Structure I
Amino acid sequence: MRISESELRRALEGGGHRFTTQRSAVYGALVETSSHPTADDVFTAVRAYVPDISLATVYKALEALVSCGVAIKLPMGSGPARYDGRTDQHEHIRCLSCGCVHDIEGLQPNAWTRGIAEMTPFKIVGYRLELEGYCPDCVH
């Protein structure tokens, strides 16, 4: 869900970051796609609106957005990190060949998280689930 510019400004400033046109453009590019882009992908998309933006600025903007909770960084092992503008609790599936990432909709984790909470002394406050496989384009 996309937040308004004023909400983005409050989130950034609340996290100790300045609101800038570049950060707003990076946020816009991130929330307008479901492809879980890399920083390079975001850079390419943002350059259409902010032609003089640098890759370093995109990286810094992404880290600021992640640190203030309006984006999520998905570490991908040996590949480049991907970013998600969707911050609600949801699951992902990643292709082991090309690295594409997709959201999984409709999974109901409540039963198994309750079960795990009953089996351990932990208070579960969230989870991250990533399934791995091969996308239709990479299946041989």
Structure II
Amino acid sequence: MKYLLLILAILGVVASSLALREHYREAGDAPCDINAHWDCGIVNHSPYAMLPHHADDWPLHFQIPVAVFGIAGYILMGALAFLRRYRLLLIPAFAGLTFSLYLANIEANVLGVWCIYCAISLGIISLMSLFTLGAVVAQFVRKPSPS
């Protein structure tokens, strides 16, 4: 399980890095501008690609790209998987899944456009959450009962 989660974490870093590259790329120059429904440029240049979404909501008035949080989160999850800290890994995995679902809702219902890198990241974090939950359940099942 450790290596499967590590591979997924590395793939997550790659997907998040590609989304971050799109964030800093000039508008209209996105290689993933597939059609009217799939355009990473539109998604990664929207106000929802930054946290907080509006700088006025934040006392320091600066914003951080969402993809940076994705990269950091996948690195943290990879480290926890490497250490086989599966119960602790549940926290960032399900937090990441929740946030990815929130962003997917924004893509579907607010922007009306999907980012292929974000969709890949959603798939990766979904698998990581599922496999981590499975690893935790397996630890409890294998644990010998005290006699």
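What follows is calculated from the coordinates using simple rules that are stated; it is not laboratory data. Only a predicted model underlies this, so the values are computations on that prediction, with no experimental measurement involved. Cβ atoms are built from the backbone, for glycine too; each structure is taken alone.
In this comparison of I, II, the computed figure 0.30 for FRET efficiency 1/(1 + (r/R0)^6) of positions 15 and 119 (r between Cβ atoms, R0 = 30 Å, to 0.05) is attributed to I.
Comparing relative contact order in percent (Cα under 8 Å, 6 or more apart) across I, II, which is largest? With respect to relative contact order in percent (Cα under 8 Å, 6 or more apart), the highest-scoring structure among I, II is II.
Given that semi-axes √(5λ) of the Cα gyration tensor in Å, derived from a single structure, equals 28, 21, 12, which label among I, II identifies that structure?
On the way: I: 28, 21, 12; II: 32, 16, 13.
Clearly, the read-out refers to I.
Please state which of the structures I, II yields -21500 when helix-only ellipticity at 222 nm (-39500 (n - 2.57) for each DSSP H run of 4 or more, over all residues; to 500) is computed from it. Working through the options, I get structure II.
Determine which structure produced the value 1.00 for FRET efficiency 1/(1 + (r/R0)^6) of positions 39 and 87 (r between Cβ atoms, R0 = 41 Å, to 0.05), calculated from the coordinates; the candidates are I, II. Source structure for this number: I.
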